[in-house]
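Some structures are shown below for you to check.
Derivation of every value follows stated rules applied to the coordinates shown; laboratory data play no part. Quantities reported herein were computed from a predicted structural model and do not represent experimental measurements. Cβ atoms are built from the backbone, for glycine too; each structure is taken alone.
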Structure P
Amino acid sequence: MKVIKLGGSLMSDMQTLTACLNTIKHYEQDHIVIVPGGGMFADQVRKSQQQWGFDDKTAHHMALLAMQQMALLLASISKSFKVAETVASIQQAWLQTSVVIWSPCIKQLDAAGIQASWEVSSDSLAAWLAGQLKVSALVLVKSADIASAMDIQSMQKQGVLDQAFADFVDNASFKVTVINKYDFNRHLF
């Protein structure tokens, strides 16, 4: 079982996004959850917060809605993938299909005490989900260049990973791989 987080920036590259989804289809024998980034929808939340000055909790909830929009977009591209909102509904969906797209449930994340902050992005939420599902691997697909020698702290400093990510993977039982979108289609996970 694996969690694969597809960065929201992939939305600007339709060909690569589609190629990533097709690669995932080839691994349907394994249970996979796709975690979508918020992409341009989350970018709009950031701009709106600057303009309107609403609090971080509101912005966090709106960013989760951005991830939900991306989940719908991905499901429209890969119609065989199912969308699920909660940990339990993902596990239930795995009984019918091997690839599920997570559309994060705001109430579940609030109940889990997830910090409402821009320090927690879809990267950290993917790590949280990987822990909840007890998967073997978390793969984060990014548009950024990823040097093979970069560790998590270096990626956080360079803005490749969010500031809370290290806390979410500290003592994780799953393997974490951060990979560039062009390498993903060649990467056998």
Structure Q
Amino acid sequence: MRYLIFDNMNECTEQAVTNMLPLVSPQRQEQALKFRHVFGQFACLKSFVMLSELMQWTAQEITQVEFIYNEHGKPLLPNEWKNRMATPHFSISHCKQAIVVAVCESPIGVDVESIRNVDAALIERTMNSQEQMYIHASCNPAAAFTELWTRKESFLKYKGTGIVDSLQDTLIHIPDNVKQQIYKKPNYILTITS
């Protein structure tokens, strides 16, 4: 497994978006330009450039790679690309503070989230009773919630399903052979599931 973290968000500018557009595939250009705000455009393009670095694509290859999507919307490499890659599985996530891309020989999921306060209704809807106690007993409930949320979402990305089942039960069903690495920064938390 290899991953890259980008968190110098001062580089998120219209000029950076303009500079990255010709470096990516037409499919990614179109996806990026659907975002109305510069951050969305930047994150879409930057994550693809980061993925190309991890995959060691040539400048020509990066402009030709186009994703396919499973029934849940998870981006995948087409078979002709997947068969050429030593690390054919990847996951991408971004928030206002960071962009994370991870690649692996086997399935992988990554989620990064900004630490922010959440309301009690969201905690109750997404966390089981044990997780709720963990959050409420924490000296930093916002960080505790964010940690659990990234663990859940990265696992669902690992599975390739997205949120299709009860979020309250997600962490209960993680098999023993699946590992989660949690990285805590002052303003965001990320989890990688592999």
Structure R
Amino acid sequence: MTIQNVISVFLFALFIVIVLIRAAILRRRGIRTIVFGQTDKSDFVLVPLVLAIAYTVLAGTFGLPIWDVLIHPLFTGDHLGWIGLTLCLIATACFILTLVSFGDSFRVGIDTNKPSNLITGGMFAISRNPIYVCFLLFLTGLFFIHANIVIAVMGILFVLAIHRQILREEKFLGEHYGAEYEAYCKKVRRYV
């Protein structure tokens, strides 16, 4: 167990806690933020991917039961762990900035019932999907820290699932915001 492993577990938990706190704050204002799976039940494919990554990180860090071949490092190097930790820290900071940029428009899933204004400022002036970029950056950091086959495979599947979700959201945003969204897409890239 390295310091990078322990800090990565803390940051992973922090990501989840931040989302839950933000959802609770918005719920008090009467805004339902967790709409995940309402428009398409296949959204739930992300849940087992995240759980597999979380358990693998916990098992590798704290010695929980898991088949050793699944957590055996594909490569080693203390410097890679520090690079990974740096990526995780940057992703966490950018994630917080993205939630600030979202304001009251933050949703987990596509909210077809009460969509808010199109957000184009803050982190959304850099990327049309900054929250997903943060997830992918964080996952890359986790891979550098833990470097095991589970994170590699689940990471690839997570990237594919996230890209699919982005395409679905873009379709909805294009239909809902029309020319405003089209102009935004011409100015800001999908990822970075």
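For helix-only ellipticity at 222 nm (-39500 (n - 2.57) for each DSSP H run of 4 or more, over all residues; to 500), the calculated result is -13500, so let me know which of P, Q, R that is. It traces back to P. A value of 1.9 was computed for distance in nm of label points 7 Å out along Cα→Cβ at positions 65 and 129; which of P, Q, R is the source structure? Only one of P, Q, R returns 1.9 for distance in nm of label points 7 Å out along Cα→Cβ at positions 65 and 129, namely P. Computing Cα Rg over 2.2 N^0.38 Å, for residues 73-160 alone across structures P, Q, R gives 1.28 for structure R. Comparing percent of Cα pairs over 17 Å apart, for residues 57-120 alone across structures P, Q, R, the highest figure is found for R.
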